[in-house]
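Read-outs throughout are calculated quantities, based only on the coordinates presented, and are distinct from any laboratory measurement. Computed from a prediction, not measured in an experiment: that's the story for all the values here. Cβ atoms are built from the backbone, for glycine too; each structure is taken alone.
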Structure 1
Amino acid sequence: MKLNHVNLTVTDVSTAAHFFEKYFNLRKQASNQGLTVLLDDDHLVLTLMKAGQVNYPGSFHVGFVQESEERVNEIYQQLKDDGFEMKPPRRSHAWTFYVQAPGGVTVEVLSWPI
């Protein structure tokens, strides 16, 4: 069984949607002022819903597994070049880094042998 739908509440739906489109190749399927539906090629359905305030627990995050450490490094560099502040990738449970996405959700970018 595969998890293929996640709903996240964010403070700015449009900016958060652009983030996921730009860095993780999701495509906008539908959108209105309070909700955007994004899809990927592996049948993920990510919905972003407008909230006035976001209070995720400290350890909460969503992750995007990449095919290689090189791809993790490329995404890190692109985010850094675009002004995001985060610690560089490191070896932990995987080759990984975390970034605070617009709208209030933490995203992990990682690669490990699958």
Structure 2
Amino acid sequence: MPELKIIKSRIMGLGEIAETIKPKTKKDELEPIQQKAMDHSIKFSKLNKSQELKLIEELRALEVPRMTEEHIATIINLIPRAISELKTIFAGTKTTIAPENLNNIQKTVNKYEK
């Protein structure tokens, strides 16, 4: 097997991962690990790729201090339904977010809740 190099690294949501891994044609077959990753992504994704990308841009536009790309990825993968759930995302990284910013994030996320 040839040695693989990472050319570019970025955070992706589960919906985007599912669409990226999905075979382009019916003839294409996935490796077992790719199939497991795709099945997991499909099962647990809350949004599709276009919704995720739109939500990512909206969350970035809020310009919340100390909110990282990892926080954004966790938010789009979990789609927290309450501020208490949202707080746990930031508590795991020992990041404190102002209450007004938490409210703004939650309002933005609530637009995408199914």
Structure 3
Amino acid sequence: MNNPVVHAFFVGRALAETLYEQAETSLTDALSELGKLDAELRENLRHFTERVAERAAREEEAALQGRSTSVVTRPDFQSADLQTVIDELRAEIARLRSELKQYRSRTS
């Protein structure tokens, strides 16, 4: 079997099959890595949302326990002095801005 045409056919066929197998392996590996990445991102997002919810619950609980005269829990809100309420809200906004600034400086 020294026919060069037949030999070239089999070499080409072997090359095509090898390239197909290599492409299949590469695609499978890429899809596997993509699946792992997706699972990790979903898990990280789930942990992040849990941490945010826990932190919000802790801070809300602390705020409600620490300040019994806040606007939210005051039963006589209608009879409260409007300027006092505005001043309290401004102070709360300033405190939150300060905490946000500290948080941003810690994370960067």
Checklist entry - Which of 1, 2, 3 yields 4.3 for distance in nm of label points 7 Å out along Cα→Cβ at positions 37 and 93, as computed? => result 3
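Out of 1, 2, 3, which structure matches 1.04 when Rg/Rh (Cα atoms, Kirkwood Rh) is calculated? Working shown, then result.
Details: 1: 0.95; 2: 1.04; 3: 1.57.
Going label by label, the one that fits is 2.
In terms of distance in nm of label points 7 Å out along Cα→Cβ at positions 5 and 29, which of structures 1, 2, 3 is highest?
On the way: 1: 0.8; 2: 3.1; 3: 3.9.
Once distance in nm of label points 7 Å out along Cα→Cβ at positions 5 and 29 is worked out for each structure, 3 has the highest.
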Item to check | Structure (1, 2, 3) behind the derived value -17000 of helix-only ellipticity at 222 nm (-39500 (n - 2.57) for each DSSP H run of 4 or more, over all residues; to 500) | outcome: 2
